[in-house]
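Structures are listed in the sections that come next.
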Structure 1
C-alpha cells in the first residue's frame, strides 16, 4: 500500500482517481490547488503525487517543484490535456517520473503508478545499500551478491556505464534486469532521466506513439503533439523492457532509429536527432525468436552489442542468505516493527525451494511473512503453502503422473494454469502488472489468460 496525493481542480477527476487508487489498495489524499497540495505534503512524506498540469491559476509544475524540494524521494506524475514537447521535457527535468495525457486509459494510469512506486522502492533500497556499503561505487551498489556470476555482472556494468553503447540485458523474470539497467545509467553519472517502458504492457496500437511521439492530428484523439520517450529521455537512458514483445512494424522503426540516431514522430515528416542511450531487456530467447521469424535478425544484432545476463536465483543459492537478510531488514522498516528472525525449519524450506519467480518471488514471500508475523520469529506456518509442500522435483513428478484410467490433458493443464493465475493475483494483492511479472508473462498475455478463464472480471 502506498500513500498517494491527487491534485486536480476538477472534483469529478479527484473523486475518480481516489476511488480507483483506493480500490488498488492505496491510501489516497486529494487537493484542489497548489496551496492544498503543499499543505498536505507538509503533513508527512508521500509516496506519490499525481497532479494535473493546469490547476486554475496554479500550475502542476509548481506542485512538482515544491513537492520535490520538500521530499526528493516522492515520485510525481504530471497529467495534462494539453501535452506539448516543452511541458513534458520541463516536467521531466524538474524530476517528474512520468506524464500522462488526458484522456487516459485506466490500465495506462495503473501501469505508470506501478512503475513510479517501483522506482521509489528501488531508490529507497539503494539508499540502504549505500549506507551498508560505506560509499562503494554507485554502479555496483544496487546489484547485491557475492556469487562469481553476479560479480562478473557488476564488473561488466562498471565497464560499460561510461559509454553510450547499446546494451541487451537478458534473464528470467524477477532476476533484476531493470536494476542492472539503472546501475549502468547511474554509473555513467548521467544527469538526464532514466526512462523505462515495458514494451509488452502497452497496447500494440499505442507503442509506436509512446516511443517516438506523434504530431497533432496524426490519428483520432491526437489533439496535440506529444514527444516520445526517446525525446523525453534527453541525454539520459531509454530502457526498453521486454523488447521481444515489440510488434514487427515497430521493430522496423526502432532499427532505423538505432542505425541513424534519428526518429520520426507518428504523422511527422521531419527526422529528429536523439541523444539517449538505449538499454533493452528480455526474458525471451531472442535468437530463437529470430529463427522463428518473430523478431528481426538485424534489430537483434543492433541491440546485442553488449550482452549482460542476469543469473536466476537458483544458480546463485549462496547469495540467498544475503538477500533474505536484506528483505527482512527492508520490510521490517516499512512495517515499523523490529526485524524478526527466521526459524531453522523455515530457513531450510526457503533454501530448498526452486524460486521460479527469482528475487521478486523471494521479496514477496518475505514481505508476506514479516507482515503476518505475530512475534519475533518467522516459522514455516508463515510461508506460502507451496513452500511448505513437497519439494519442487517431487511436486513436478506428481503433477506429471498419468493415472491408470488416463486423463483429459487439456483440462488438466487448464486447471493448473487457472490455479497459477489465481495464486499470482492473490500473492500480489490483485495488482496485474506484478502478477504478470511473477508468472513471466507480458501484461497483454496475462490479460488474455484472465479473460480466457473469466478471472477477475470487472
Structure 2
C-alpha cells in the first residue's frame, strides 16, 4: 500500500509538503516555505524530516512560495531529480525563486552587519542564487490533461485550478501489485469570479482527497459590488486630480487589476493620463501572462479580441512599464493624473514605499488596497487608520484617502470549495482538510458534514496508508 505523510500546511496555511511513498518510489508533493512571524519562519531552517537523497521526484501545483519556496534548499541539501509542474509555472518559478534568493541573500547580509557589530556569529541565507538556479535547472513543464510518469508506478496529471497562471489540481495515479489508487490534491482552488483565468476543472473520482481550506469559513464580497466600488474610486480620483497608488502583489493580482483598468478604458471611463506598472517582478509576470493567453477564460479572451487588442499590453493602451530605478524615481515628479501600481503588496518594502513618501501627505491622493494585509504590516496599519507612515526615520502624514477592496481574491470561497467537492462521486474519497487556519478548517468540516462528507484535519507528521 502507498503511504502519505503530512509535512506542512497542517496547522496553518503555508509550508505545503506531503510525502508519498510506495515500495518502488518516493515523491514529494509540494515544497513550500513557512510564511508568517519570524518565529514561525525559523521552521524553514530546520532539516527536512525525510531523506532528501531518496526522493525520486518532486511534484508542484503552482508557483507561489508557500508551495514551492523551499525547493532551492531541497536541492542544496542533495536532491538532484526532476521537478514537475505546468509549463507556465516553470516560467513563473524562475521569476519568483530568483527574487526570493536575492532577498534571502540581502537579508542575511544586513543581519550579518548587525551581528558583526555585536560580536555575534554570522548566519547563512536559507539558500543562494546559485541554489535557486540549480533547482530551476531540474524543472520540467507539463501540459494540462496529460498523464505523465514521474517515478516507478506513479503518474501525474494536471488539471486547471484557476488560482494563478499555471496553477493546477494534482492527480496522482499510484499503481502497486496491479492495483491503481488515485490521490487528488486540490492545490489552491481559484475564485470563479476572478478575471482572466478559467474556473477550477471538475474532478469526480479519487481514493484520497487533500482539499485546501484557506477561505473555508467565509464568503467573498460579490465581484459586481467590488468592481462598482473600484470604478467609483477611479472616478472620484479623476475629479480630485490626485494620483492613485495601488500596492501590488506581482503574480495574479496585478494582472487582474490591469485587466479591470482596461475594461474601464475601453468603456471610456478611465480619465487618467497613464497607468504605470512600477515593479520589475510584476512586469516580468505580466509578460508570462501575455505568452499564455490560451489558458484565459472564454469571456475575457473575447473582450480582448473585441477591443482588437488581443493582449493585456494593448487592452490598456495607457499602460507604461517602469523597469529601471531611474524610471521609478521619475514618477515621483508626477503630482496628479497617474495610477501607479508598485510592489510590495503589503507595503513592507519595494517601490510603493517611495511613492508613499511623495503622495501620502497629499489630500487629493488615493491608496487602493486590493489584497490581504497581514497584522503587523504597514499595509494593515493604513487599513486600520494610521495617521502617519514611518519611512527612513521620518513620519509621513497620511492625508490621502485609503480605500480597501475586499472582493478581489484568488482563492475559492467556502461555498465554492463545497461546490467543487460535490462533483466527487460516491462513495466519497477519504477527505483531509489542509491549508487553512483552525477555524476555517473546522467551519468547512462542519459544512461538508451536512453534504455527507466525513473530513479529517491532519496534524503535522500524520501518516496514512491507502
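Please treat every number below as a calculation from the coordinates, not as lab data. Not measured: the values here are computed from a predicted model. Cβ atoms are built from the backbone, for glycine too; each structure is taken alone.
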Computing helix-only ellipticity at 222 nm (-39500 (n - 2.57) for each DSSP H run of 4 or more, over all residues; to 500) gives -15000 for which of 1, 2?
1
Out of 1, 2, which has the highest value for distance in nm of label points 7 Å out along Cα→Cβ at positions 162 and 194?
1
Where does the value 19 come from, among 1, 2, when relative contact order in percent (Cα under 8 Å, 6 or more apart) is the thing being computed?
2
The value 1.8 for distance in nm of label points 7 Å out along Cα→Cβ at positions 330 and 346 was derived from one model only; which of 1, 2 is it?
1
Work out which structure the value 2.7 belongs to, where distance in nm of label points 7 Å out along Cα→Cβ at positions 106 and 386 was derived from one of 1, 2.
1
Comparing 1, 2 on mean count of other Cβ atoms within 10 Å over residues 26-33, the highest sits with 2
